[in-house]
Structure I
Amino acid sequence: MERKVIILLGATASGKTALSLQLAEHLNSEIISADSRQVYKLLDIGTAKPSKNILLRIKHHLIDFLEPWQDYNASQFEKDALSIIEELHKKGIIPIVAGGSGLYIQALVDGIFDSFTTDSEYRNYLEKLRIEFGNQFLYNQLKEVDPVTASKLLPQNYKRVIRALEVFNISGDPIWKHHNEFVREINIDFLQYGLNWSREILYDNINRRVDEMISAGFLDEVKTLLTNGYDLSYNSMNTVGYKELIHYLEGKISFNYAVESMKKATRNYAKRQMTWFRKDKRIIWFDINSYDDIYRIRDLILNDFLITL
């Protein structure tokens, strides 16, 4: 018998958190965060992390459990999330996964290729090339040996570029070939639901959220992180919002410019999120015009979920 998992996805500021809370209360469930930045301690306001009151009211997993200096990736998320799902199913709890990190959700639903060992010497060599010649240099190398994978990445995705080059160097085959041959045996029915806003309204939501973050003390949060020794050299900090405010504190840009840049970068990120999600035809989409629609969508999902039982 297949076990059910509800997945709520969509762009940033689309209402995923609110919807997940509504469903969790009705199903007496627990929530697994699929957000690549909410895993970090101290990164609270800038990642729109649920409040402490919410976290006390409804149990969340994979939030606030790593230090900002630690690395985390989709492969680790897949393992951690599947382990939590297994434990929740044993207790008779239907897990709710909520987040906007497309790669994390894809890793959970379809699995992610992670069987090749690493070649530390070759990886260090690539990293030295990157430092000396830049991200574009490595990206051009990947385009020569694996144009298919390169077409799905950007030069700034240098960690994934390095991994693709590493796999090719170890095996002689492109990483996409290994992905295609990868089969994961799993008996879970993932029910994916997406929130679809008009671009204009979603962008207004994003602009308001950024203003609310600033009012809530986002700048002080960034100052605290910098005081604790965390800066843009850490992957956790290389995030929309944190980057712009750090540049302001370094005197490189004005505060108003930092805020406007944050809004623009977040809107662009939301666009990339939706482009990613729309490729998956298994997702059931709900059109939404305001946050009041969350209650209507909650009932539709509950009805659909009960039908699939």
Structure II
Amino acid sequence: MDGFDWEWQRLRAESELKDLEGDAFETRFQSVVKSLWQEDFTPTIPMGRRGDLKCDGFRTSTGTVYQCYGPRYGQANVEDALAKIDEDFRGATAHWGTRLREWKFVVNLYRDKLPSELVRKIEQLAEELDVPAGPLTRSDILDLIKSLTADERVRLYGRAPRGTDMARITYANLGRALTLIRRAIATNPNEPVPLSADLATKVAFNALSDATRHFLSIGQTGVAKVEEYLRDQPDPEEAERMAQGFKARYAECVASGLEPDHTFREMVIFAGGGTGEAERDTAALAIVTRFFVTCQIFEIPVVSVVP
């Protein structure tokens, strides 16, 4: 199950990183690498007039100074970022001297893309100061999280839903998850619900991974509970409104150019999942699977009609 646990933990980690900025981003990075490198890494805090000596963490074995940059909404102000790189890299060189053997700019930017000017600035300073340097991005942080022990990843990010969890879905947790969706959906969709496509065929048609197939197969066992919950709602159009909300969010993901598996993760987050709380994550998976099998989200396989 560890491979499936990691895919689910990555969902939560990606969701978390999107919302982290400033000190919160720095703290999460420190906690991840401290768990990974143990005594080889020392997180730092500012103290006194000299602050943090231009260092948010130091790895002893490699002589690496880490400096974090987590702008709001993951949007870099290039001029501010260039100034920060220059000040922090030069400052670290002055404060750490020969102990500094490598410098890393830990960045949390939208879609994991660095402006070319930042990459060039780091390269220029690395040559000028004669210290190897480079960025450490969201995807790099995800790789570090993946390198943690299975138990440590579960501690930080929870575990994937199991088939047995579906049997314990409650109306309360379904209601909590669906409440989140109600805030983001249209109010008057009356489109008919198309017939369900075969689950395996639809998974293959949408080029979804084995991990996503696994989660959908588990989620399918909870679809009946979701249907029961929706039927019991006093508003008879509740299910249609939910369907419209999922369609709209799915269309946004497609328009953004997300890969199918990334889109699936976004749909789970939209349904209130990726929290690390087993009950809420299980409910979210069941809800997403319901709208997957009823063809409200993802593409419907084309069926050839023989005349």
Q: Figure out for me which of the structures I, II the number 27 belongs to, where relative contact order in percent (Cα under 8 Å, 6 or more apart) was derived from the coordinates.
A: I
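Here log10 I(q)/I(0) by the Debye sum over Cα atoms at q = 0.08, 0.11, 0.14 Å⁻¹ was calculated and came to -0.39, -0.75, -1.22; which of the structures I, II was it taken from? Walk me through the numbers on the way to the answer.
Details: I: -0.39, -0.75, -1.22; II: -0.45, -0.76, -1.03.
The structure behind it is I.
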Q.
Out of I, II, which has the highest value for distance in nm of label points 7 Å out along Cα→Cβ at positions 25 and 217?
A. II
Q | Identity of the structure behind 2.3 (criterion: distance in nm of label points 7 Å out along Cα→Cβ at positions 169 and 201, calculated), options I, II | A | II
Q: Could you tell me which structure in I, II was used to calculate FRET efficiency 1/(1 + (r/R0)^6) of positions 153 and 249 (r between Cβ atoms, R0 = 30 Å, to 0.05) as 0.45?
A: I
Q. From I, II, which structure was P(r) over Cα pairs in 10 Å bins from 0, in percent, for residues 177-288 alone = 12, 32, 25, 21, 10, 0 calculated on?
A. I
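Each value in this text was obtained by applying a stated rule to the coordinates, not by laboratory testing. Source: prediction; values computed, not measured. Cβ atoms are built from the backbone, for glycine too; each structure is taken alone.
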